[in-house]
Structure 1
Amino acid sequence: MLTKDQFATIVMTIFVWGFAGALFGALFAALYQVLGLLGLSGWHPLVIAAAAAAMTTSAFYSAMPVALVGAMAGVLASIGYLIATGQEVELTAIVTVAGAVGIIAGGFYAWVVKGGGRPLAETLTGLIAGLLAGGSLALAFSLTGSQIGMFALAAGVVALVGTFFQISERWLVTVSAGWLPGALSAPVVAGLIASVVGASIWILGGTTSALTDANARDTIHHVVNYIPPGLLGGLLGGVVTGILLELFGFHIEEHPE
């Protein structure tokens, strides 16, 4: 019979890891397809998409206040960009504008709320976990010659990233947070999140914009079609991985100081 505390822990684990996995899976699926359409092939889309999605998700998972500042800055900057350009959505421009505003907002946050280098340390830990996960899967696919769908791919990447992140976080964040410059930590993380938000608005805005040509609309629709299976796969992978890690003693409420 489960106690009240055990039940609450299970529910919290499912919620946190499910949300993080779904966010990761949707972002990973979109990035993976965009990179493929940009001409990257082989292991490059898998590793780059896994690393970028892991950085973003780890920021939300472990540095929520800074991530929210970056997300808000990205939304406001993207809206301002759309108003100024008359709904013409260009990926490079909107990402640059959103990232710049995110850096400024993150700098203001760092000035108001004095903190150390932990947000950046957590994000870099996510980057390392993403590189390891993407590289491991790319190597496995290369050796076996197998291919899997986006649902299974997202679930597998989330499981590996979550495992690598939780195992390495306890010592890697503790070591790196002390020497990473606190003044740059929040601006860099907020700028990263704002850039991701800008890219997301490019995908959504490009899908509905009347000014987008037919080829561009088809391309964006192709990307969007892969987001639902990526989201669901990430959700499943996150929930299963979170429960297993909880059973092995890696608790979500434990973070290095």
Structure 2
Amino acid sequence: MKKLLLLPLATALCGALAGAHAGPPAAAPRPAYFALKVYHLKSSRQEALVDSFLQHQYVPALHAAGIPAIGVFKPVGNDTAADRRVYVFTPYASMKQWEQVDKGVAAKLVAAGGGYENAVYTNPAYGRQENIFIKAFDEMTALNAPRLDAPKAERVYELRSYEGASEKIFRNKVQMFNAGGEIKLFDRLGFNGIFYGEVLFGPKMPNLMYMTSFKNMPDREAHWKAFGADPEWKRLSGLPEYQNNVAHIDITFLRPANYSDL
């Protein structure tokens, strides 16, 4: 059963990632869930320790478990921030796959040891972990490698969280993304969406989250300018049924780690 769950996603995602380096990337099958882990770090030592763990242990272990596309990102300006962060994004075909991979990888990493796993309580590897579990929107048809030709150091990945004032109002915004056509508009305008989904478990519920990607900040500004001026967005955002359906927006600008798959 495990092979049946993992093989289709692994095969297609490998093709997508290979395409990112040789011609237009291919779309992978639609993942059902995403795990977004956020490390909160207090020092450059902790950041280096987490980086080493992710690059040399965690990401390879997930690859071996059949998850070939792992995204690792850091906020722009992370080096000078008081709260340094590292975001780890992992797609899953099902809840069962997440459970199988999570248990298997955790056991192997503990057994393998290392500076991260064996850090003592007086000198920990990180401050805290924040774990967010997300269900893919219906209209997110595939996981795509970004169509970006810029070096990773110049790219801008924009992570957004939209909070609803209530569950009912939140559902209205979700409908706007799906049936309303907001995701299709992002796709048509070339926003290079990484994921779109509703948060099932997280600190700011009810909320949805999504990530788009750009070759640099001017490219990001140009895309959002085109979005705001698009007749379809003006029509959609002007509909009476979609008014006042976002209570708060958080925007985080990220760049991929040099070992990130996305």
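Every read-out reported here was derived from the displayed coordinates using simple, explicitly stated rules and does not represent laboratory data. All values reported here derive from a predicted model rather than from experimental measurement. Cβ atoms are built from the backbone, for glycine too; each structure is taken alone.
Each of 1, 2 could give distance in nm of label points 7 Å out along Cα→Cβ at positions 109 and 181, but the derived value 4.3 comes from 2. For structures 1, 2, which has the highest computed value of percent of Cα pairs over 12 Å apart, for residues 53-100 alone? Largest one: structure 2.
Which of 1, 2 yields 0.7 for distance in nm of label points 7 Å out along Cα→Cβ at positions 157 and 237, as computed? The value was obtained from structure 1. Have a look at 1, 2 and say which one yields 0.99 for Rg/Rh (Cα atoms, Kirkwood Rh), as calculated. Source structure: 1.
When helix-only ellipticity at 222 nm (-39500 (n - 2.57) for each DSSP H run of 4 or more, over all residues; to 500) is computed for each of 1, 2, the one that comes out at -29000 is 1.
If relative contact order in percent (Cα under 8 Å, 6 or more apart) is calculated from each of 1, 2, which structure is the one that comes out at 26? That value comes from structure 2.
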